[in-house]
Structure 1
Amino acid sequence: MEEKKNNNWFIKVMGAIAMVYLLLPSNNASPDAYDYACSAKYGVDLFHPHHLLFNGFFHLEYKILGSIFPSIDVLKMMQATNALFALATLVIAYKALKMICSTVKSQNLIFFCASTFGMLRFATDGETYIIPLFFCLLATLFFVKGIQKENPTFAFWSGLSFAVACLFHQTALFWGIGLWIGYMIDRRKISLTLFTLASLTIPVVYMLLMPRSEDGHLLPDLFRFMTDYYHSDSAEIQFGWTNIILTPINLFRTIYQVHGNIPVILKGNYGHIVICVIAMIIAIFFLGFCLYSLVADRRMGTHFSMPDLKVIEISHIIAFTLSLLFAFFSHGNAEFMVMLPLCAAFFLHAFIEEESILYGFALSAFLWNVSTAIVPSHQLNYYNEEAIVEHIHNHPQATYLLREKNSVGNKYFYRFGVQPQANLVRADREKSVADLRRENLTNPDMEIYTDVISRPTPLSRGTMLNKDKISCKKIEEALPIPCAMGDYSLDLITFNE
């Protein structure tokens, strides 16, 4: 009877999670999501080394579904696909967790992971991180089965699942390394060999899809292609104060949304302000209650214990640590932390004695993240960059100095199918500003527009890392832009002497 009751509440909880994932796609998709949608829609840049199969997969999906539904929106298609993969990921994780801990503990862990901001955010957007996470969990499921049933055949399927995950995004590499080391620790030579052989699918697929150079140096070209992302401006792997500050902040944000836009949303732009505030209060209450119950028992023996860790737990601790270190050296990038909660579930279960504490944290995270992030992002248009896109289309000879140049450029390409003729420049690039200054001197009639002067800038990782470096004088307001973050304008400018 008790088990049936637990299953009933879990089905209801997962139904609520499914409704959020499927029915509340983001209306403020990330610049990268628009970039991938452009690739899927127009068949360009289909095999990017950092996420080799992602764009091609969605291009194929678009071709198939587009032949049935000609008016299908590619970005919404990608968001729906990510939502379905996110739900499938939770199902796979639940099946694997039930093999190593109690049903109730597995259900609470899944509810918690499903409610984290990282999962909610990427399940409702068109980003790259959900599909590889699905295959990482599939690799873990085969890993657990192979360890428990002592059947090395599962190691091959685990390695193949890991390979597919890595082909969808290279950050899955650390998950596979953790499983690979697990086989070493457990001294399963046949399993290790089969896992390794299956993992060789990764270089084989890269070799098939890589562009060929004229000199025919296969191995150097393969290495250069596989590591192409780390030679680009997008890769910022370095050590500094931003790593130290942003890593713990974004690790917390992987669980609970914390962003400078929350106070702005609560100022009156959000239509369901009362419901939002009530949900936040309840979320804070549950979080406080959980934290109090932990602190009240000084020994914390009621909730936690020091277990005898086995190979399954150790391998996922390794995967978790490597993934966190990679995020740390990438300026604490929250995008590289999305897999951490589900990875942690496979060793945290061993430390948790009292399952009910997880339910409190999960409910708190669900209420907080849905009310402060998912529902507002679905209902509101934060910056209305579509207005800038329209202005750029009508002024092809102008130059635009933009705070979010990539976002605007990707939205333009997604809408019109071509790159903008106008010159778009990131406002945080000193060199580009100097170039514009020279261009303006040689061509005083060139129109230069910017959104930097009045665009709202709530505190975020981006505003902490990027600083606008322009010295200009506003000539006139060219375009008022109403949006949820506060109205701003696109301004015609000249540079100060």
Structure 2
Amino acid sequence: MVEPGNIYVEYETELEETLPEKIRRNLKKIIAVVAIIIVAYFLYYYFIASLKEVEIFIQGMDDAKVNNARIEIVSEDGKTTLYKGEGYTNYTTTLREGTYIAIVSAPDFLKKEETIEVGGKEGGSFNIILQKDLKTKITSFEMPQRIYQGQKLNVEVILENTSAHTERLELLLEGAFSELLCEAPSSISVQAKSEETVAIKCTVPEEISIPRRKTSTKKNFKVRIKYTGKSKSKDVDVFLAPEIATMPVKFNVNPTTKPKDRKEFRIYNKSRFSVEDLNVYFEITSAKENDPAEVLSWLRFTKETGEEANKTTILYIPGKDSETLNIELSVPTDAKSEVIYGNIVINAEFLAEPIKTPITITISKEVNVGVRVTASTSIVSFTDREIGSDKLIYLRVYNEGDLTLNNVRIIIENPGECTGEWLEPLSTSVIDSIEPKKTKELPYTAKAHAVGTVRCLIKALYESPVPPNELQESDVEVLEIKVRET
């Protein structure tokens, strides 16, 4: 039996024990409890908490339909297969948190290996996108480096099919193409082992976005083969619509006195940025008396080098600057009198529509060509007593036209009646040349050949100086030679 006084002594001793002393006294018990808790947590985590339900959804790129997909999930090192499935596009399994590799395949699609992190950012739900197994690729994608508001442009895509069979596919226009208005073929057939060029026509809207107070912005345009990741892209500068101004050009020519004229044609670039590769040429819209195609040949752009052409290219005009072209008009002698209308056309890839500047050609007068023949007398009279004698007369040839005539010949239209026995040139019947509005005379002898009257029909024959330089003849001059009996 314990005495009451001793009980109080032991209780007081325990009260006097410090916390560190208690921990030391119960350390083994504490360690054992902590160890049990840790083991229990790891057992819980490994067998319960670390297990995650994993869902894998298999899809075709661009919503392509996938059938009979196969999946295999292996460890990160690829040595252990943890799951296999086939025949579906959605699979569900249970995996511990960690990193794995999902290997997915399906008929007509490329096999894909994708790393999945179970318990990571995506938790346990994964979408795996498959690409179609197409052998065709994009080898080239061409569009202008600079495009402008309102511009109509051509985009060219070259496809190459390396397989042994024809492939049908579709092109997708992505990136900044969404801001353009484009017409692309819905289906393209690329023959085996060949290339196919696809032309795409686009229009740049006038309201395409460009940052305020900027003249241009850079945008990325991308072309991709649908259901695949095969693509080409290009960074292109998009500019405001250019401002180009010109002034009408007027010519006034006369084929006789002023067959040539020269004018300056100035092109003003009012934009704050440069413009490049301007093609300049002529068009004739109205010509009734002259052939429009021939009129085009009368016009030339001339350069200091002496080079001439009816079309030219301006490579570069800086912003707020101008370029001057010299235009020369040279009309031929056969140009007909009229007012001809047309345009000086400026065209470039970046222009929504060609810029047309009116050009007017006034041909104030036509070249006149004509010859008149007269005799110094219209009747030469003899008596029978003068048979065998002759008289001198002159045949006068008057050039009524505006151009010099060469090789004018006097001919007798009725040589069977008016023979050389009645009328004969004293020296020659040919005039080498006659200037405009001038007259030349040729001496002839009229003879008293026999009693009677002979009518000589005289005219001039000459080559027209106006193309096509055909032979022309004057009106007939009548000369009578009379021999009367006495």
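Here helix-only ellipticity at 222 nm (-39500 (n - 2.57) for each DSSP H run of 4 or more, over all residues; to 500) was derived from just one of the structures 1, 2, and that gives -3000; the source is 2. Looking across 1, 2, the calculation of relative contact order in percent (Cα under 8 Å, 6 or more apart) that yields 17 traces back to 1.
Looking across 1, 2, the calculation of mean count of other Cβ atoms within 10 Å over residues 52-59 that yields 17.8 traces back to 2.
Can you say which of 1, 2 returns -0.55, -0.70, -0.85, -1.36 when log10 I(q)/I(0) by the Debye sum over Cα atoms at q = 0.08, 0.09, 0.10, 0.13 Å⁻¹ is computed?
Details: 1: -0.55, -0.70, -0.85, -1.36; 2: -0.83, -0.90, -0.98, -1.20.
Answer by label: 1.
Here the criterion is FRET efficiency 1/(1 + (r/R0)^6) of positions 284 and 372 (r between Cβ atoms, R0 = 25 Å, to 0.05), and among 1, 2 the highest value is seen for 1.
Just so you know, all these numbers are worked out from the coordinates, no wet-lab data involved. Since the structure is predicted, the reported quantities are computational estimates derived from the model, not experimental observations. Cβ atoms are built from the backbone, for glycine too; each structure is taken alone.
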